[in-house]
Structure I
Amino acid sequence: MEKTTLFTKHPREVRMSYLQHTRFALMLSGTTFKCAIASLVHAFLPFLFVTHTSTTIYKLHDIFEERQKELTDLK
């Protein structure tokens, strides 16, 4: 497989440029990292970040649902 194909195949499949895909993946990475930290703190201090992780997961779900709808509408 050609080097450029390794970097562009998946982004093209989801109708994004490489840069758009990079930004989206970095946003997800940062968001889930913050959730992981909040969940870790919550495990020991249950009065902190009571709804942070679940609220964030619902928001991410909505983002993915909307993205899927956009991709389906393009077909």
Structure II
Amino acid sequence: MNASKSKKNWLLEELAKKVRVRRVELNLTQRELAEKANFHVNYIGGIERAERNISYKKLIELAQALKISPKNFMPE
């Protein structure tokens, strides 16, 4: 596996964890979060499984639905 692919996977996995943790903190189901963000529930599932590399615009919309700043999604 090349270094850029593993780094991309790592970044998607970090985003997935942060989305899932925040969603659970807010006591939301994936379906409820999808409704708040105006996404399909399968899209939320894909983000939480680190299968989706979402756009900047979608990241901002997701952050708004989770009531956090998009910078909270950035890696440590």
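Read-outs: derived from the displayed coordinates by stated rules, not from any lab. If you're wondering where the values come from, they're calculated on a predicted model, not measured in any experiment. Cβ atoms are built from the backbone, for glycine too; each structure is taken alone.
Computing percent of Cα pairs over 15 Å apart gives 51 for which of I, II? Only structure II yields this read-out.
I have -28000 for helix-only ellipticity at 222 nm (-39500 (n - 2.57) for each DSSP H run of 4 or more, over all residues; to 500), calculated from one of the structures I, II. Which structure is it? Going label by label, the one that fits is I.
From which structure (I, II) was distance in nm of label points 7 Å out along Cα→Cβ at positions 15 and 31 calculated, if the value obtained is 1.9? Only structure I yields this read-out.
Given that distance in nm of label points 7 Å out along Cα→Cβ at positions 47 and 63, derived from a single structure, equals 3.1, which label among I, II identifies that structure? Value 3.1 for distance in nm of label points 7 Å out along Cα→Cβ at positions 47 and 63 corresponds to I out of I, II.
Suppose relative contact order in percent (Cα under 8 Å, 6 or more apart) works out to 21; of I, II, which structure was it derived from? This value belongs to structure I.
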